[in-house]
Structures are given as structure tokens and as C-alpha cells.
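Since every read-out is calculated from the coordinates, none of them should be taken as a lab result. Here the structure is a predicted model, which is why all the values come from computation and not from measurement. Cβ atoms are built from the backbone, for glycine too; each structure is taken alone.
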Structure I
Amino acid sequence: MKQKDFVFNICFLLFLNLLVKPFWILGIDVGVQNHVGAESYGLYFAVFNFTYMFNILLDMGTTNFNNRNIARNNQLLDKHLSSIIILRFLLAVFYMLVVFSVALIIGYRGFMLKLLFWTAINQFLNTFLLYLRSNVSALLMFKTDSVLSVLDRLIMIILCGILLWGNVTDEPFKIEWFVYSQTIAYVIAVAVALGIVVYKSHLRGLHWNGPFFLMILKRSLPFATLTLLMACYNRIDSVMIERLLPGDIAATQAGIYASAFRLLDALVMIAYLFSVILLPLFSKMIKENDDVKPIVRTAFSLLFLFAVSATVILSCYKEPVIGLLYDEHNAASVGVFTLLIPCIIPISLMYVFGTLLTAKGSMKKLNITAAIGIGVNVLVNVILIPRLQARGAAIASLSTQSVVSLLQFIIAMRELKVPLKTLPWLSCLLFTGLLIPTAIVSTHLLHCHVVYSLLICSGIALVYGFATRLIQIEHSRLLWRNKTRGDERGPINE
């Protein structure tokens, strides 16, 4: 795949996700929290993150392994698919046993266990959908994968929108309805994705293959370890808030943390989309000894512009943004938001350099950086949550993401022998130096609605990106090309 095709696929993926996912997060998800309250949503958020921490038991690294392996060897799709599907259902049974055992040990009872069951089912369906999508993207069918990336959320928007605002029931909205809607949406999306993958692979049936299961698990173990470690330091914050604080304030503080984290999560989704394309692309390029530096520079430049712009602009407009979205605990949410939103910068960089290391197979070093991240996260959380509550968890998250990102950047540059001069450091400095004072001044000069202010500032940031050559002019021309040629060397293209 050429650099221009990479840019087009990223733009198409971003376009679809920006049409759907912001409305899901800022409309439906926020609407649910405003309807059920911070305490009820905080309980769900803690349970969700608890089940998410064990997600690796549903996957054991097979998705990342499969994406990398099928991208290099398309002819293995039929063989792998026929056995990995069976393996994933076996892993699902193991996952449910572990999740419920640990939940009972740490004190989950009653309604929390009911919520836990359906949330765990949703985690299985979501990871199964991601596995199916890994086959689609590994075949370099990036347009199809882009559509699949928003299908589940689109269905959830329809279902939850009807329940929230359709006046179809006299009862107040319940948090469990939110969970059930997700289950229905995931089932439909999985059915569609499975149909596409079965068609492309010409799958004739499922095969029980014990030695193959063991081989896949053994080869996926480094990916599984990395996923587990990353899930822990990314999602343990709300669980620790709910467990470390007294019962009367734990759920509320988890809800406050969720209100700030939601906006970060929305931004992370955009950055994550880069890795969806970068992992199979880097894997194929490294295998064929292609020069990855142009793609690294392009991905770094786009993500730097996005992450710094989001951090600076949202930090300047934090009060009106939080006030626009939520009905309660706004002052506390602003304090947490101020500390959480800068996390998008190190996270975005990890989606470039961590993905590059994953494609190269440097899993041991990635696992070491993730283990260090857990150590930093748990230590800071234990010290700060009892004193600062949700703000302490936000500090822990920012510290962890910064340390891990820096380590991955250093390792990737050395492992892949990418010179520092490959990255546009001067452009980054000039862009940041222009954007910060502009955003600060805009808060005093712009007196329009906050949404329009954000759009104006974002437009100015984009202009600065071109003016400082953070985004090169020739790249802007490529954004308008409406045809992608895929990888001309690959046997299956879209």
C-alpha cells in the first residue's frame, strides 16, 4: 500500500467514525448517565471496566496475532478461522468462570452480579467482532472494515435513542436497558461480520484441532500478556475508586471519573483507528523490507496534530464543555477532566510506536513497558485515591500513559533504526507554540455557542498544521483522491 492509499483509508475510516461514534458517546452515553444519575452509571462503569480487565481471557492475543499473520499469509485464513472460532467459544466459558469467581471474592452481590453477567456477554460479543474484523483488515479490505467499525454503535444509537426519547415506555430509563441494547447490537454486527469473513474464506465447516489450539495459544501468548497488562493499567482506575473509597461516595466518584473519562475515550477511539490500519500495514512492510519511515512520519504528524489540538482546545473550554454535557457534579468533573484530557497525547503516540513494535514482533519489550505501567498506575492510585478521590485516579492515568509512551517511543526508534530527524520536530514546536496562545485568546474573543467555538478553534488548528508543514501540502491533495488501490502485491484487495 502506498502512502497516499494509507492517507485515504485513514480519512475514510475517520469519516465514518466521526459520523457515528461522537453521537454515541456524547449523545447516547451522556444521555444515559444524565437519565440514571452519576451513582447508577458509576456502578455500571466500574462493572464494565472490571469485565474489561479480563478481556484477554476471551482473546488470548489471537486477534493481534491473527491480524499480523493473515496480513502476511492470506492463504491461511480458512485454516485459522475454522479452528479459532471454536477456540474463542472455549475461552468464553473460561472467561465467565474467572470473572464471576473474582467478582464473588471481591464482594460483588445481587444487582451487580446481574449487571456483570450481561456486561460479560457483551465483552465476548465485542471481542468476537474485533476478531472477525481483524480478518477483514488483514485482507486489506479497509473500506469494509471501516463500515463494520461503526455498525454496532449505529444500531445501539437507534435502540437507545428510542428508549431514551421515543416515549415507548412510562418507566424511567434503567441502566440495564442500556446493557441489553448493547447485546442486541453486538449480535447483529457479529452476524454481518461473520457472513463477510465466511464468504471471503470459503469456510466449509469448523474443525476441532487440539494441537492447533495449543500452537495458536502458545504463539499468541506474548500478545495476550501485553493485552492483559494494558487493560489493567488502562481500566483499573474506576475499579480502584469503587473498591478503595467508602461505599457512600465510591459509586458517585466512579461516575464523576466516568464523565471525564468518556471524552478521553471518545478521542482515544479516533487514535485507535490508526492502529487498525497501521498494524497489518507495518507487518507487511517489515516482512518485505519496505521503508516504514514515510508512513511513520505521516501517522505521527496526523496524530500529533489531532492530540495536541484536542488537549489544548478542550483544556481551554473545559467548563463550558462539561456544562454542556452533564447535569450534575460539574465542578468535580472539570477537575478530573483537566488531568485526564492530556492523556490523549501519549496514548496517540503509543498507537504509532507501540503498533510498530507489535508489527515487528518485539513483544517482550512491549510487555516490559506495560508491566512498568501497571506498577506506576497501582502505586499512584493507592497513594492518591484515598486523598484526592477521582482526581487521584486521573493523575495516576496521566503518569502511567506518559511513562509507557516514552519507553515505547525510545524502543521503537532504536529497534526499527528510525532516525530522530524523520519526525517533524520543528513543525511540532511551531504548531504547539501557535495553537496555545490562540486557544487562550479565543476564550475571550469568541462569544458564540461552545460548539461553534470548538469548531472555529479546530479549523484554526488545521490551518496551523498546514502553515507549519506539520501536514504537508502534498498530503492535502491526496485526501481528495476517491480511489484506493490497496496493496498491489496482495492477493486479495478491495
Structure II
Amino acid sequence: MLSDMAHQGPFLAPFAPGGSAGIDAALCDRVLSIALAHGGDYADLFFEYRKGSGFSFDEGILKTASRSTSMGLGVRVQRGEATGYAYTEDLTFEAMKRAAETAARIASGGVGVAPVKVEPRELPSRYELDAFSIDEPALEKRALLERASLAALAADPMIVRAEAGFAEAVREVLVATSDGRLVFDVQPMIRFTIRAVAEQKGKRQAGSSGGGGRMTMGYFDQRAPEWHAREAARRAIAMLDAEEAPAGQMPVVLAPGDSGILLHEAVGHGLEADFNRKGTSRYAGQIGQRVASDLCTVIDDATLLQSRGSINVDDEGNEPSKSVLIEDGVLVGYMHDRMSARHYGRESTGNGRRESYASSAMPRMTNTILVAGPHDPEEIVRSVKRGIYATSFGGGQVDISNGDFVFSLTESYFIEDGKLTRPVKDVNLVGNGPEVLTRVSMLGNDVAVSDGIWTCGKDGQSVPVGVGCPTVKIDEITVGGTKLG
């Protein structure tokens, strides 16, 4: 199978002008007219073609190699607050017509409107690439995984196992809307992971590292698989002698970059406008009110070049930009899709995203970032007499309605008398997102964005996202550990 995958041929864009699928403006106009024939006031078409592959390497061999392709159309019709949605994998005109009629019947009634003839719109170029990884030979990807595995095992005799993985995809989308937009985008993605397991005196600990984004294989020229392997091994070994976590209230310092996942989960979801429109978010009705320390400015920024969460266009055909959500501690806006924007009488922020053509769009984050502050990171650590330094996050749970969260840490250290000292394990951070933001007393000048590893789930749909933050001091947070503080 690997040799077959090595000769997949170049990525072909079926929805591009002159592409094999034969989708043009005239066809879109016909299908949109059918979609609005039963009284809808808005309709859109979402065409998607996706090609992907994945590889895993373990115990010195390539364990799995897979590839997939999918193509289809989702038709959405809206009438007021009602939405009809239907999709098809068959792109013949008859099948598209049936999908449009089905969606139209769900959101029918009234006189309806005639669609505006669609016209192509120009988009920004946030990940224009000269090549796609999926066009490169599969044997090159196997070689990368083997290099990572060997480097992890060679990093230290205590490393007893190394597992590496590589996933890649190219997603092509064409969006046509009844208000006259026709947009086309090709969205590449790669993601590399390495997991190392350390063992000593019967104790085992795992460490991982990875990265990627909307990039070519040139990513590995900047951050080689060996670098990730050594980092995974370092984390595993560091945690071997970690002490049990204390329990109680104490200061916590978040490391820059991936710690932004706490912001994403505990605060970001609550700023997605559908939760606020329905009144189920802690932030509902609080525009203009102080919701965080005046040090805190939170943005959602789809414009970052080649970042995992960046997009040229959202899945409703709107161009996203940088949205300021919290400014100097004051809530100034939400992330909107078309439905919520209409409800609030605003323009969409370009956050309407969907997992695939089989899913309807909803407000979703792109790259959600806590903006840098005025403090030196070393000064922040020196200010803590006794606390926890959080380096890497694992899983977590969040209640969107009130912001309560529980997060586990995969790498963390004690802070004692202003210095990082002993590693600590089994750390859980327990708190409330909005309250935690009010307890931010110092904010570093070292903001960093995650290296392309995060995927966000919501209502059964998964989309790639980026997170980011500087070094952050939270004056008090509940640390859930296994021994008394």
C-alpha cells in the first residue's frame, strides 16, 4: 500500500475554474434559485473536496498507512431563525437539485426572495504554497517518522519506546451564496507527532511533542523531527521523578504558547455568539462590561500566516479578520457566523466554520490569543513565593454555561522562592474561566502561538484551531493534587 501511496500524483482541484467537477457560476445560480423557491430568505451552497493521508510508526516499523478522499455539497436554506440543511455526495445536477429542494422544504413558507447572481470574490493569501505535502512521496514521510523514532530512543537509555505519526490533508472549498458571493479556497494542513516513553525502576512516564500548520514539508527544515523527538524524550524523563501534586489554592504561572488552550476552552467558547444568542454563555448580555483584568486583551485572529487555525475565507463565504473580543478587560464583541450576526444586527466576523459538507456552519474559533503584556517573564516567576508553573496541558472539561473547568497538566514544576525547582505530576487546575481572567496580575511580553497541534470539538464537529498566550500569572487558582498543600 505504501508504494501505491507514493505515486498518488499531484493534487487536482475539481472546483477550480475549469476543474473536473464542472461547477461554475451559472450552475450555482440555478441551484440557489431552487433552494429559495419555497420561501427561504437566504441560501448557500458549500462544495468540498478533501484528500488526506496518515501514517504511524511504532516499534521500528510503519504500523499504518491510510489515505482518503471525499467530495460533496451541503445546501443550507434559512428563513428567519429556521434553517434547512441537506447534503449529497453525488454532484450530478439532479442530486444537487434534490438536496436544494429538501433544504428548502425544511425552511419553507412566505414569498421568498430571488438570489443575486453570484460573482467571484478575491481572497487574501495566508497559506499560498508552492507545493502540497500530499504530493510528496509517502516514503519520505516514513523516513521522517523513522528519524524521529530513532532520535527519541537515542536521546537517553531510559527511553524504551517511541511512536511517531504524520497526518496531512488538502481541503478545497467553493461557497456560493444567494446574496451574490462566489469564493474558492484550497486549504492545506500537516500535523506531526512524536510520543516517547521513559522507564526507570518500574516507573513509566510519557512525553510528547509535535507541530505543523498550513505548510509544506519545508516545516521540517525549521523544526526537524529530531528536535521534536528530543523534546518528547526530555518531557518523559523530566516527569519520571516528579513529585505528587499538592492540593489547595495557590498562584499558577502559565508558560507561553500552548497554555492558550486554557483560554480557548474556558473563555473562548463562551465568546462564540451562538451560545450568547441562546443565553447559555456566562458572557451573554455583558457587552461593554468588565469581565477580566485590565491587562487582558483577547483576540481571534484568522490572519496569521500558515497557522493551523488560519483561513482565507470561512465556510459561509465571509473573509475573516482579527476580531477583538476582550479589550483591556472589557467585553467588546463575540465571534459571529451569519445567523448570530443577523440576530445582533452586526456583520459576520468570518467565524462560520463546519467540519465538512455534511455539517452546517456555526460560530467557531480560529486562532484565539491572549495578547502580550508589559512584564518580563523572569520577573513573573520571581514574583511567586510558592506556586505551580504550567508548561504543557492535556485533556480538560468545561461547562460553557458558567465557565467552570478542570484541566490536567502533562508537564509542570514547583515555583519556590521565585525559581523553578522540582517537577510535579498529576496536576489538575480547577476553576472558572471568567473568574480566572480577573485574577491575572502579570502578563508577559513573550506571546507565542501553538505549533499546529490543536483540534477543537463542538456539537460533534471538529475543526483545526490555534491557541496562544504570553507568560501569565494567575494570583490564585485551585490546584487539584494527591497530597495536601
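Here distance in nm of label points 7 Å out along Cα→Cβ at positions 302 and 342 is compared for structures I, II. The highest value is that of I. As an exercise: helix-only ellipticity at 222 nm (-39500 (n - 2.57) for each DSSP H run of 4 or more, over all residues; to 500), calculated from one structure in I, II, equals -5500. Which structure is it? The read-out was computed on structure II. For the set I, II, ranking by relative contact order in percent (Cα under 8 Å, 6 or more apart) places I highest. Compare distance in nm of label points 7 Å out along Cα→Cβ at positions 150 and 398 across structures I, II and report the one with the greatest value. With respect to distance in nm of label points 7 Å out along Cα→Cβ at positions 150 and 398, the highest-scoring structure among I, II is II.
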